[in-house]
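Student: Below you'll find the structures, each written out as structure tokens.
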Structure 1
Amino acid sequence: MKELKQQIIPVHRMDIQSSLGIEFNYMEMTDEYIEIMMKSNKSVVHRDDYYMFLFLETASAIFTVDFEKMQLQGESVFYVRPGQVHFASSVRETKGWFLTIEVMLVDKNYKNMFEGQFSTQRSISLDAPIMARISETARLLHSTIQAKPTAFSNSIILSLANVFIGIIAEQYTRQQENLQHNKSRSALIAHQFKRLLSDNFKTIKSPSQYAQMLNYSLSHLNESVKHITGFPVSYWIHQQVVLEAKRLLYYTDMDVKEIAFSLGYEDHTYFSRLFSKVEGVSSGTFRRKFHE
């Protein structure tokens with residue numbers, strides 16, 4: 001059995017890494033690189049309090065994000081949201097641009113798109129025209145960062161960073177455009193709910209409270225979310241809570257009482273029943289299963 005050694009999941013903070021709130025680098029990653037990073041404690045399982053955007057010119061890698069293995073191949077883009085638990089499982093000759101950026105610096109429209117995802121994100125392969133456009137943007141952003149600072153440097157860097165992010169957001173938006181036209185209003189409402197849920201699931205568990213916060217009736221919110229995802233609002237509240245519980249069970253040595261309290265439940269027995277109902281196994285069984 002693997003030994004659990006930490007009380008919390010490590011969080012990498014942008015304010016420690018960059019006073020500007022942005023870091024942008026070209027990286028060549030191999031398994032040897034990952035081994036070096038792990039020795040320096042920079043590639044172990046962790047969360048970030050910022051966004052990470054990847055534009056990969058070549059890739060053969062596996063990233064694990066919230067218990068799902070993501071295959072990154074070829075010319076592609078990928079992102080990791082703040083709070084998602086992730087690490088590089090395997091990397092072979094992966095090269096590309098890595099942008100990390102403070103949440104508040106990301107354009108609101110782009111952020112809404114990334115936070116509105118119900119399922120865990122997948123990488124998206126790029127065609128030649130998009131490759132050319134994002135490559136040009138990446139090189140312009142990098143050269144601007146490397147240039148001698150001026151009074152306008154920070155503003156230009158931020159603008160170019162959001163152009164880079166916008167191209168990635170555009171690819172994920174296009175991926176979603178297979179929704180039928182008559183679903184568009186429901187999709188908007190569902191994504192509004194998902195963004196609100198990701199920020200409030202520890203303190204708000206009532207579907208009616210989310211409906212009130214969004215100025216919809218509960219029946220209308222439920223109907224819209226179910227129309228898009230196949231499941232009602234309560235299902236997604238429970239899924240968000242249990243995902244966070246699974247993160248803490250797997251990656252920390254917090255006991256069930258501590259986890260329940262951290263997720264806003266004063267009654268840990270109720271939380272344990274909820275976990276078993278949603279996951280199909282008890283919290284203790286889940287922890288033992290993944291640490292055998």
Structure 2
Amino acid sequence: MGEQQKMIEVTDPIILVYFSVLAAALGAVFGSFINCAAWRIAHGESFLKGHSHCAECGHELKALDLIPVFSYLFLHGKCRYCGKKISPRYVLTEILLAAAFVLLVLRFGVSWETLRYMGLTVVLMGLSLVDLETYRIPNGFLIAGIVCWAVTIPLVWPKEGASGISAWIGSSLAVTLQSSLLGAFVIAGAVLLLSLVFDKLSGKESLGGGDIKLLFVVGLYLGLAVGFFNLILSCIVGLLFVALMKQKRIPFGPAISLSAYVSLFVGPAVVSWYMSLF
């Protein structure tokens with residue numbers, strides 16, 4: 001993933017707890033938002049306008065109904081207005097994203113890098129929710145992932161002591177961009193080629209176009225080496241999903257997304273270990 005920006009190390013336990021709680025709250029809020037956005041996209045609704053409503057009775061939800069995690073617990077998992085059960089997917093998403101944000105802070109500290117990966121995690125969660133329900137990955141999520149990667153480039157890899165255009169042409173930034181673009185184009189291109197060959201031989205679709213585009217986006221963040229590790233891990237996780245879900249066809253987006261998140265933590269270490277064998 002290239003030369004990383006120095007993070008602000010938090011050694012004081014109280015400060016560490018403070019940032020962890022802040023990250024958990026932020027993750028839960030984004031979990032609530034992306035859950036709503038994913039549901040609306042999957043059901044053909046716009047998430048940019050209109051108020052949140054119950055999926056069963058359509059009643060507009062009030063502020064007390066929308067507090068992440070706590071509203072679900074206080075309402076015992078039921079709609080306040082019609083009494084129908086609320087899918088546990090909502091609270092699980094909020095908890096998972098809260099935990100994911102905390103782990104990012106603990107791993108990458110208080111840094112722009114952490115913020116970048118938080119953005120990526122929200123995108124991965126959103127597209128996974130839609131893919132699980134519709135077997136498609138909306139381009140909007142992929143574009144959001146690319147935009148998040150692009151706008152954080154000068155924040156994550158600035159050249160020390162440089163300003164203006166000179167900060168953009170430093171050797172470390174050039175190497176990082178090269179790794180990112182190689183990770184995106186080489187991995188996605190290779191998978192696309194293999195998929196086309198397999199489709200021709202088997203006469204059926206082996207991998208959706210959205211999955212290949214997702215590998216492209218993930219490759220921008222991980223680079224070539226870690227991106228290749230992510231590809232292998234995605235295949236393993238995908239096979240586990242097949243075994244657990246006990247169905248021949250599964251959405252591959254969640255497998256790629258989960259593997260990408262794991263790769264942020266262990267990918268560089270695994271690649272370094274592997275390269276040390278030679």
Structure 3
Amino acid sequence: MTILNEHNFEAKLQDRVNRKLNSLISSSNQINESIIYALSNPGKRVRPTLIYLVGDALNIAMESLDALAVATEVVHTYSLVHDDLPCMDDDDLRRGKPTLHKKYSESTAVLAGDAMQSMAIQVILEDKIIPDDVKVQLIKFFVETIGHEGMIQGQALDIQFEDQEVSKDQIIHMNHLKTGLLLEFCILAPAQMADKRNKHWENIANSVGVSFQLIDDLLDLEESEENLGKATNKDLGKNKKSAPLVIGTTETLIEIKKYEAITMESIMKLGLNNHPISNYLKDLFSRRK
């Protein structure tokens with residue numbers, strides 16, 4: 001019986017990822033301590049969970065997916081550390097705990113984020129299971145996802161748009177780069193490993209990636225700081241151009257429903273209605289109802 005067949009598989013996958021994250025660093029210095037602090041901050045580990053779920057649907061052994069799962073969580077954490085910096089979104093709270101620059105210092109947070117980016121690539125490079133030719137393809141996909149024309153560009157647009165009037169298409173494009181691409185990687189990388197990447201997986205990846213940020217933007221306006229574990233109403237206070245603030249809550253919900261319909265139709269066409277990935281994706285879309 002695999003973890004995915006067990007009761008409460010999400011918690012078991014989180015535990016699997018947490019154990020592997022905890023084993024990444026052995027020596028102690030301020031940068032390493034700050035990285036451990038950031039990685040141990042409680043999170044839902046959505047990105048690794050998607051990797052394991054897609055991999056299971058494509059009959060890939062969990063051991064072959066561990067490096068990708070760890071690498072994506074490390075990069076996601078680094079992106080949060082830098083996103084929280086005073087020169088970015090200037091947040092004091094993340095997942096219910098002080099942000100890294102508040103716990104340590106701004107310079108430590110910058111350096112820890114830099115270190116986590118290279119650490120993530122190193123995790124994949126040093127994996128003993130993924131064949132070398134596949135590893136090269138995955139790393140190329142990975143660095144394109146998180147690089148200057150991917151996630152970094154999305155963050156740059158987020159800052160640039162503070163002083164501009166923007167359209168719905170510009171907001172969707174920003175969300176796609178800033179948040180969507182890494183989630184897309186988590187869905188498409190296992191499909192690429194299995195040589196099963198097709199339009200249905202690509203539809204799911206794009207729809208889940210873009211809608212994830214749309215839902216987060218709604219939650220920022222509607223949820224309490226206690227429930228989210230971070231400051232709320234940030235976008236409104238900092239002139240951020242989120243979808244709800246640009247096109248309104250109703251139109252944003254219409255967009256989310258559109259992406260949900262595309263996702264579930266593709267899940268059906270892949271014959272995965274009874275696989276755990278189906279309910280997991282439904283839960284992601286149900287974070288705001």
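Student: Volume of the Cα convex hull per residue in Å³ computed as 175: which structure among 1, 2, 3? Intermediate results must be reported in sequence, preceding the final value.
Tutor: Values: 1: 151; 2: 175; 3: 125.
Clearly, the read-out refers to 2.
Student: The value -15500 for helix-only ellipticity at 222 nm (-39500 (n - 2.57) for each DSSP H run of 4 or more, over all residues; to 500) was derived from one model only; which of 1, 2, 3 is it?
Tutor: Clearly, the read-out refers to 1.
Student: When Rg/Rh (Cα atoms, Kirkwood Rh), for residues 73-128 alone is calculated for each of the structures 1, 2, 3, which structure yields the highest value?
Tutor: Going through 1, 2, 3 one by one, Rg/Rh (Cα atoms, Kirkwood Rh), for residues 73-128 alone peaks for structure 2.
Every read-out reported here was derived from the displayed coordinates using simple, explicitly stated rules and does not represent laboratory data. Predicted model, so just to flag it, every value in this text is computed and none were measured.
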